[in-house]
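The next part holds the structures, each set out as structure tokens.
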Structure 1
Amino acid sequence: MRNSKVRDMILIAMFAALTAVGGLFKIQLPYASITLQFFFCAFAGVFLGAKKGALSQVLYLVIGLSGVPIFAEGGGIMYVLKPSFGYLIGLMPCAYMIGHYIEKGKRDFIHILGIMVAGMLVVYMVGVPYLYLIVRYYLGSAISISSALSIGLLPFIVPDLIKSVVAALIYKKVEPALIKQGIGDR
């Protein structure tokens, strides 16, 4: 029992760290960056399950908001005023949802991919409205909802779909080894 709790804490911390590393690999765009954060968040969901996957993303946010510069553009409490912060908030329900459906559903490639894409959409459902609100009301720039979609969604769809496919392929490849180790079988 104790060993499984220690293992869980290590895995949660590891996926928080991987998400932080994912923020270092970025292509900067005007209001947000293309990063690997979603990629590692998706892995947190499939490998850790709903609760532990989401907890890894909560840990990531808490560390970054406490001032450790682990987000794509730094860290600290004022990061909540960045247009891209909504995408980081979206990582928590993304990991939870992916983990939940992996726990409950089929694990063939198509289902795994569909769950990854659904998780990606959760990030957008939080990130794009947040971007709109920050740009419009905090930064005071005139922005329409269609413009928010153009800058906060369209540039990210193809890269995130590619990440979803790669993550699903990797998961299917390593799933037997994970189950053997007691990590991927719920």
Structure 2
Amino acid sequence: MEIVNFFEKMAGRWFSQRTTHALSTQQSKAGKSDLEVEFLASDTDDLKQIYQAQGGAAPLSQPLCGLRIQQSSTIEGDSKANVETTMLVILTPKAQDDGTYTGTLLRSGATNKSTYVIEDEVLTITNSSEEANSTERLWFINDNLRMRTGVTELKSGLRIASFCSEIRMGVKPPSAAN
């Protein structure tokens, strides 16, 4: 699968059912999210601004594409939804000898850069910050069903694992195809 195609496939409306589990306290919580994911071409102004602000001075790869993710989430026990918009800038990856692709991912509002690897049609994103380290894996079962797993370790030592199943609620063609 072409890398851009993997990110294009993420575009659309998704319903996400999530379970998180704190490993040390053995507490689990369920949650759900409505996601609206828009694919963005590499020359989109918003992507250029994030790239210039976070990576333009560093010797980074150029933007390959991006995603605008609008999310409305609720967690078991909370009555108020958490609503946020995140922009991701996916930088052009480097092909590795083993057939994998590794690259850098920039996130709006973040100062740290994440790394990503695509191997066997599974996207793995690794992020380190002052507060936590996290690894998230995402793959498609078919065009309308994807899975996500994650492990986050806070600097305090708390480890949280999560599992999401996400169902496409409507297909929205990528912006690049318009």
Structure 3
Amino acid sequence: MSLPQPPKPAKLIVGFFVREKALAAGIAQALQDRLGPVDMISAWLNFDFTTYYEEEMGAPLSRRLVVFKTLVEQTELAAIKRMTNAVEQTYRRQGKRRVNIDPGYLLPERFVLATGKNFTHRIYIGQGIYADLTLIYQKGAFRTLPWTYPDYADKHLIDFLTLVRKKYMLDLKQGK
């Protein structure tokens, strides 16, 4: 018999992509106002793995990840996704998004994203939101899965998540 154990708090990471990089400061501030102080921010990464968003948002698109200091309960992910959807709405112009925001969390063994879209490998977590197991951490490195989004399989993004994981492991040791 397995005994229920409380889950570890997670390192919150919110990725977003835009065509207009000038929007980034306002987006980051809106996220910080709602989610607390920022711990790390990635460099700009090209978001050129798909043309899916170009009709709505234009091109070229660039991605940035914002990592928050305060660890969160894993059960908060659905509410955080709903909040980031609301932030996206504030940036709409003429019915089109100018930013796409994807919250997720990192644990020692995995990286999970939140989405409103169901699929075979996604688990419903409430409030119309699903958890997408995006990457797993095995044998000292993040590993992709057959369904990992191409941008999250990119070496530069994985390198950044590896740095975030190191910081998170220090946070856990220090009881933050």
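Here helix-only ellipticity at 222 nm (-39500 (n - 2.57) for each DSSP H run of 4 or more, over all residues; to 500) was derived from just one of the structures 1, 2, 3, and that gives -2500; the source is 2.
A value of 10.4 for mean count of other Cβ atoms within 10 Å over residues 75-82, calculated from one of 1, 2, 3, originates in structure 2.
No value in this document is a laboratory result; all are computed from the given coordinates. Only a predicted model underlies this, so the values are computations on that prediction, with no experimental measurement involved. Cβ atoms are built from the backbone, for glycine too; each structure is taken alone.
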